[in-house]
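Several structures are given next for inspection.
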Structure I
Amino acid sequence: MSPTTLVLLGLAAVALILLLIIKMKAHPFLAMLLVSIALALAAHVPLSEVVPLLKDGMGGTLGGVALIVTLGAMLGRVVEVSGGAEVLARALEEHFGEKRAPWALGGASFIFGIPVFVDVATIVLVPITLAVARRMSGKVNMLAYALPVVAALLTVHVVLPPHPGIVGASELMHADVGMVLLLGIVPALVMWLVGQVFSGFIVKRVFSPVPAVGSQAAGTAASQEGDIDTEKAPSVSLVLAAIILPLVLIMGGTVSKVMLAEGNLLRNFLGFIGDSPIALFIGVLFAIATLGFGRGWGREKVEEVVTSALPATAAVILITGAGGTFGKVLTETGVADAVADLLVSTGLPVLVLAWLLAAFIRAAQGSATVAALTTAPLVAPMVTALDLSSAQIALLTVTVGIGSMAFSHVNDSLFWVWSRYFQVDTASALKSYTVTTTIMSIIGFVVAVIMWFALGVVA
């Protein structure tokens, strides 16, 4: 099958998913599963290989997502029911006021997100974001608070080490990770600022209500007003400790891999407790001990709270898995490769090519990490041919990361995690999440171009 045909098939598949979900109100899980099967058949995947392909995509995604989503929801639920989310929300409101609350959430997310995988950070911040939104007066738009959070988290995820996509791209392109971090912070900060400002523009045009207490938003599953423990509210420092502990463990594991030699016992230990599922598990146990048992909860109360976090996670996990299935089919049928080959053949400048490749591969298969890791080896041969300086190589690597942020849509796991947790309908998520993050990516690319010419002048 020709590359052009594959690209057209991929575009048709995405369009069909959007039609089924937005216009026909089909459940996202069923819509993506149906289109994944149809695309596989249209791309001449043998019948005997279709089901294994679907299982691979589902299993590969769920293996990394299910534990994180479940444990993150449990942590968020304990923080919420203990009154911790309300305490933090009140503190943010007192320090920054209603008008500056989105900026406070965005700034906190930018910092939290540097050492932590984006899905983990999103889930941990859900109850705080919801609590802040619920404290605001008048007709509150959930997007005013949820959008700055995810925009900041995704920015640092794609641009700054130690996140896997940008680190892997650095290795493949032989870029110095320290230089990547140094040069990446400039576009990252600009992208974050643009995301904050543009979020304000979006919320005036797209509205999503704040999920009511008692709704099936993840982290607030089956909540009732009486569930929240307001009589003995925990201190801000204790709540922050419960939230930050897994983040510190994850950061410690990451740093140990850089600072300590392979095989070192301390590195192995820190790597183990710093793995996202283990770090979150420790965080859940700490939260239960301090915010639960430490404040008078019995075993039945703890079980009830932890269990109440589970129902809402099922939908998020299944939809995310279906997105992984769709992405796997796109990849295995050659759509992503076809897009890459098509762009390489254009002869565009290397910086433009790096951004476009990453952006379109992200659009084709959904993962920012995969997009960066797929783009890097395609661009790497040009690095040698052009005799680039170490700073230019690092900036080119940053540009790959920036490109991997664009065109996020229904095959992106974070799209579904974010939209389902905050109960943003698919059409509104595309108008807000997709548009905002793509604009941020474009602005980041513009900053990278300016820096590229500046480096040329300095050289």
Structure II
Amino acid sequence: MFDPLILARFQFAFVVSFHIIFPAFTIGLASYLAVLEGLWLWKKETRYLKLFNYWLKIFAIAFGMGVVSGIVMSYQFGTNWSVFSDKTGPILGPLMGYEVLSAFFLEAGFLGIMLFGMNKVGKKLHFFATLMVAFGTFFSAFWILSVNSWMHTPAGYSINDVGQFVPENWFEIIFNPSFPYRLIHMLMAAYLTTAFVIGGVGAWHLLKNKTNLCAKTMLSMAMWMASVVAPLQLVAGDMHGLNTMEYQPAKIAAMEGHYETHKGAPLILFGIPDDTNMSINSIIEIPKLGSLILKHDSEAEIKGLKDFPKDEIPKAEIIFWSFRIMVGIGMLMIVVGFWSLFLRFKNSLYTSSIFHKIILFMGPAGFIAVIAGWITTEVGRQPFTVYGLLKTVDSVSPIDAPAVGLSLIIFIITYFIVFGAGTIYIFRQFKIDPASNKGIPKKVGSLGVSMKFFDKA
């Protein structure tokens, strides 16, 4: 009744979608904590220390949930995707091993000092530990995105006599053609995700008390990040799109809703894709703008899905919409960033209740954009696991639908219970006034720093 391949794909998609929420948050939050501690050491202002403690506990919870949710994917490579693991293992296995041995060990090794050690190892050494955790989150993203990028733009490999991908040039494997663009695009997405969470929390507290200094600081720092990084993300996205156009033109055609090949292709703002009939209906478009954006030439030819082999066409009905959700949220972030600059110029950033409500509403926007972006990326790679070389149907284990379906149900129930509880706890932490000492442990050696540091700040 159910296709085991579809169930296996859905199971992995569910797990990875749940998992990506936490790294997208912790990558940016680790850097934010490093900035806060650095500002406290530099300026000796208590508000930065209070904010550091406020977000430290939240980071610890989110980091833990990210680690736990990610481990499941490793098991799935062996259970549901053993053929894929066998064929790509000589390349992807070492890369994922490097991530554990370098990035994860770096994070885990210094995390304890960061969480419990400020009043034991000294301020400077503690700051170094925080920097190492922040660098570790970046380094982890480096390796994981290298793995993922290689699956999209494989390079530096050969295929042995048993059909396995084997390394020929590790530099080309790691720094494959799409990797730099994916890395920059994802890191900026993580920083924006974190910025809007922090901004949303700050806005919520300002709606309650316009004089809350810590809330003002959170909102200000978050909006500086949004106003600078959001426009840069647009540029990075354009560069990533050009790279994708070169190496995965079918994905671009599906994202843009182009079933027909066009010279001077329009930019389709809205439409209803129909993969069955290979057409798009109810179109709202801007003439020639599609070619101008995709190839920087208004008369350039954009190859349509009908001109690709039928068994190599991704689902336009899915990624057409996921792409627009991602881009739409990105444009809203740019608007919000420029709006914050205007309010800052008018000295009303901390008093505009309308703006604060908008920022509060935009709090989860980064997570939605990240998930939509990954849907676009991964569904657009189909029907391949290694683009152009290994199809998904040839990557799955010889599994039975009931077994996959049962494990999927277990995952769904477990994830919503465990990570739902963790998320609820995080939201309760958000409600604590960052300007107060409530929720900050007084006991020396407990999570956070001793209260004596507040007295000395």
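Thinking of I, II, which structure, once percent of Cα pairs over 28 Å apart, for residues 159-382 alone is computed, gives back 42? Only one of I, II returns 42 for percent of Cα pairs over 28 Å apart, for residues 159-382 alone, namely II.
Once FRET efficiency 1/(1 + (r/R0)^6) of positions 167 and 431 (r between Cβ atoms, R0 = 30 Å, to 0.05) is evaluated on every structure in I, II, the highest one turns out to be I. In this comparison of I, II, the computed figure 19.5, 61 for Rg and Dmax of the Cα atoms in Å, for residues 39-134 alone is attributed to I. I have 25 for relative contact order in percent (Cα under 8 Å, 6 or more apart), calculated from one of the structures I, II. Which structure is it? The read-out was computed on structure I.
Here distance in nm of label points 7 Å out along Cα→Cβ at positions 127 and 303 is compared for structures I, II. The highest value is that of II. Of structures I, II, which gives 4, 19, 28, 25, 16, 7, 1, 0 when P(r) over Cα pairs in 10 Å bins from 0, in percent is computed from the coordinates? Among I, II, the structure yielding 4, 19, 28, 25, 16, 7, 1, 0 for P(r) over Cα pairs in 10 Å bins from 0, in percent is II.
Taking -0.46, -0.86 as the value of log10 I(q)/I(0) by the Debye sum over Cα atoms at q = 0.10, 0.16 Å⁻¹, for residues 103-206 alone derived from one of the structures shown (I, II), identify that structure. Each step should come with its number before you reach the end.
Details: I: -0.31, -0.69; II: -0.46, -0.86.
Here the read-out was taken from II.
Read-outs: derived from the displayed coordinates by stated rules, not from any lab. Owing to the predicted nature of the structure, the values given are computational and were not obtained by experimental measurement. Cβ atoms are built from the backbone, for glycine too; each structure is taken alone.
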